[in-house]
1. Supply the structure label, taken from P, Q, corresponding to semi-axes √(5λ) of the Cα gyration tensor in Å with the calculated value 30, 16, 15.
2. Assuming 77, 28, 10 is Cα extents along the principal axes in Å, for residues 34-105 alone as calculated from a single structure, say which of P, Q it is.
3. Could you figure out which one of P, Q the value -0.81, -0.85 for log10 I(q)/I(0) by the Debye sum over Cα atoms at q = 0.20, 0.22 Å⁻¹, for residues 18-65 alone was computed from?
4. Tell me which structure, out of P, Q, gives 0.00 once FRET efficiency 1/(1 + (r/R0)^6) of positions 10 and 130 (r between Cβ atoms, R0 = 35 Å, to 0.05) is calculated.
5. By the measure relative contact order in percent (Cα under 8 Å, 6 or more apart), tell me the structure among P, Q with the highest figure.
6. Here helix-only ellipticity at 222 nm (-39500 (n - 2.57) for each DSSP H run of 4 or more, over all residues; to 500) was calculated and came to -20500; which of the structures P, Q was it taken from?
Structure P
Amino acid sequence: MTSLLLHLHDSLKVTPLEDNQVQVTVTLQSDEFIHYVRLLDSLTGFLHVIKNKDRLAKAKAHYESEEYAEETGKVKAQYYSRLVASFDLYTSQGFDRKAAIKQISADLRRENHPWSSPDLVRPSLVAAGRGGRPGRPRRQQ
């Protein structure tokens, strides 16, 4: 298999410009055009892979950083304290556990909170120290 670059080697002209730039001129025979396009296409795909790997590495480094861990810990603590305060308020008003969780979920949903589902509120209350068992509540008969 011959390199696609061999088709272009004799037809490249590089001219220096100002501001650390160069002008590249490619002169091709009409039947060599398809090889040039294939070369550019393969380089474009390669550059997309490199760009995506770089973006993934930056995102991974951000999520593994101590600042991110502290920030998420603060957000989680605020969420837990809000759930506990609401739960204590509703249970002191006579709501049972299931009704209090539904009301908390409705309050969060009105604010378009991303963690407003009762399936997220219930185990979060358990993790925050407000009794109950993780999982689905038992049916009352």
Structure Q
Amino acid sequence: MKANISAITLGVQDLERSLRFYREGLGLSSPGVIGTEYARDQTNPGGATAMFTLENGLILSVYARDDLAKDADVALDRMAGSATSLGYFVDSRDDVDRVLERVKEAGGTVVRAPLERPWGIYAGYFSDPDEHLWEVVYFLHGNRPN
């Protein structure tokens, strides 16, 4: 079996707010919220989600926290906070600075200003409106992994 991650789903508080953030803050394209015809009830999660298909085929999906918890059959508090950071790779140092400025304007929070690390990256951290942690990374000297 070939190892592959096809989708990452982030539990969010407000689906429309997250859709706007990822469109405006990271410039991701999405057809918008889909699956609204599948309403949440006592036993079933709702189906509303927004998906962003990235250049490498990975799908980033945002889904209401309540629905994600119900779908996975876990307690709602399990959907809050995690020891995870998502990486967003860019092509230049200036791109790192631009992305951090855009996410701030779109409602995100710059967690750590960018700086050059001794292991060959220039990077900074931000969080989205639901406090999912992201690192924006430029690989110095062409060291970007394949």
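1. Q
2. Working through the options, I get structure P.
3. This value belongs to structure P.
4. Answer by label: P.
5. Structure Q gives the largest value of relative contact order in percent (Cα under 8 Å, 6 or more apart) among P, Q.
6. Attributed to the structure labelled P.
Computed from the coordinates by the stated procedures, all read-outs in this text should not be read as laboratory data. Everything numeric in this text was worked out from a predicted model, so none of it was measured. Cβ atoms are built from the backbone, for glycine too; each structure is taken alone.
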